1. The value 1.00 for FRET efficiency 1/(1 + (r/R0)^6) of positions 29 and 213 (r between Cβ atoms, R0 = 41 Å, to 0.05) was derived from one model only; which of P, Q is it?
2. If distance in nm of label points 7 Å out along Cα→Cβ at positions 13 and 37 is calculated from each of P, Q, which structure is the one that comes out at 3.2?
3. Work out the source of -7500 here, i.e. which of P, Q gives that when helix-only ellipticity at 222 nm (-39500 (n - 2.57) for each DSSP H run of 4 or more, over all residues; to 500) is computed.
4. Taking percent of Cα pairs over 34 Å apart for each of P, Q, which is largest?
5. If distance in nm of label points 7 Å out along Cα→Cβ at positions 117 and 173 is calculated from each of P, Q, which structure is the one that comes out at 1.9?
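Nothing in this text is a laboratory measurement; each read-out follows from the coordinates by a stated rule. Please read all numbers here as calculations on a predicted model, not as lab measurements. Cβ atoms are built from the backbone, for glycine too; each structure is taken alone.
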Structure P
Amino acid sequence: MKALSSALTWAFVVLDVLVALPTMLLVRLFDRTPTRVYTGRTFRVLGSWITRVNPAWHITVGGVDPAALEHPYVVVSNHQSQADIPVVSRLPWEMKWVGKKELFDIPVLGWLMRLADDIPVDRKDPASRGSVLVRAQRKLDHGTSVMFFAEGTRSRDGRVKKFHDGAFRLAIRAGVPVLPLALDGTMDALPKHGWQFSRADVRLDVLPPVSTDGLTEADLPALRDRVRQMIVEHVAAWRGVAPEAADALTPATGEDEAKSTRPLPEASGAG
């Protein structure tokens, strides 16, 4: 039964991709928005259907408040597997994804990401990382949110790793709030060395936005750490464990780089 359901799911994935390309080309032809909002939204909706037809996955999405999404955010999530992408695509608004260049080089998938106006980054090239912030700020200036997996790569053990600075530097420079996403349950949902999908209870919650009003780049470490701690605590609560058990930067790991040196103001609303 597992083999049959996995085979049917993969058949749907192939069909979904084949449908997505001509559909997005057609939408893009008539999409006059500066950030290709309708083309990107088409991509997310089609991508999210993978999570809806897969009988092995049970997805719960919480914390979505449409009234709070009237202006752009820098959206930041933890990252456990490639299944995170279609899961997060279930959120009911458009945002441009910052993703590694290698994804954009994959035939068809890369074409779709470029049509959606997503943003590639070459992690080995400092100049590329700088240009990403410029392109991302343009999206924010036009009212479109930008999405980062702040760890940069997937967590191997499901604990939340160190967050990179780019998303938080962008939020401070653009003067927009950070919107944290907490995600859990996808680590074993998508096979790395096999084709059969594993059963997974996946949870995605939208957490309260964190304001960047009045912050400078000197506040970046504290902003990064506050957002990361919110996600760590949320994941830990889901698992019924202490926050340290969901945190890859606990003293037991020997990594304490993410400790703040300057506290942020207490207010954490969108402003």
Structure Q
Amino acid sequence: MADAIDLNAYLARIGYHGSLAPSFSTLRALATAHVAAIPFENLDPLLRVPVSIDTAAVQHKLVQQGRGGYCFEQNRLMMDVLRSLGFSVTGLIARVLWMKPEDAEVAQTHQLLRVALDGESWLVDVGFGSMALTGALRLEHAREQATGNEPFRLLERDGQWRMQALVREEWRTLYRFDLQAREPIDYVVANHYTSTFPASRFLHDLIAARTLPDRRLGLRNREFSIHPTGGESLRRVLSGADEIRQVLREQFGIRLPTHPALERTLAALPEPA
């Protein structure tokens, strides 16, 4: 089939050599390897390149081309991989509250995955950028759960769930969601909004992120950040397009696209306020 996942190519891309049995240990290991190897990045929306989220397009970009992507690409790829291994996976959609008030009215612009395994439900999310989940969370209210980086927890009230992470000794909400399984068309609509709506931040700011076992890396326009797990963050302002390209290649592992506007776009990125 033209849209079948190339599992061997994906495993090589993330450097995974462990068990492929549909177990929790496999689920956790794949998610951890994925976020370390395939970065979050929004170069296509920034360059006004259409973002396709069908299996073939996502696999070509994130696996064969050595690129990264955002949630609708990352979690689509992970869903296809998990299903090919025999996992039972449904897609969910969330309203992002990171760096926003708890009661903010925001659109549904983030995809995450629910995995049914041995009579329990687990959440997987390899596409949340600077706070990507390393591993998987048991769908359980108010239980602090260890991950490869910060502790996470889930809070539930009246059928609404909140994903939270413990950041600098404070529980901070990433997003809220319900457990209604979503159809593929729901992601097509949300992806179109996220990648083309004039007010979407992905059209104006360069954002990249990578989550490693001992640290998180972040880039927002010209500010490059390193957040060691349990340590103090380090930040520096990049001097211009050449240094931005270097950091994208060497720190985030992104094989940069060939695009006539890339140089001009990177050079125009603002310094932090």
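1. Label of the originating structure: Q.
2. That value comes from structure P.
3. Computed on structure Q.
4. P
5. Corresponding structure: P.
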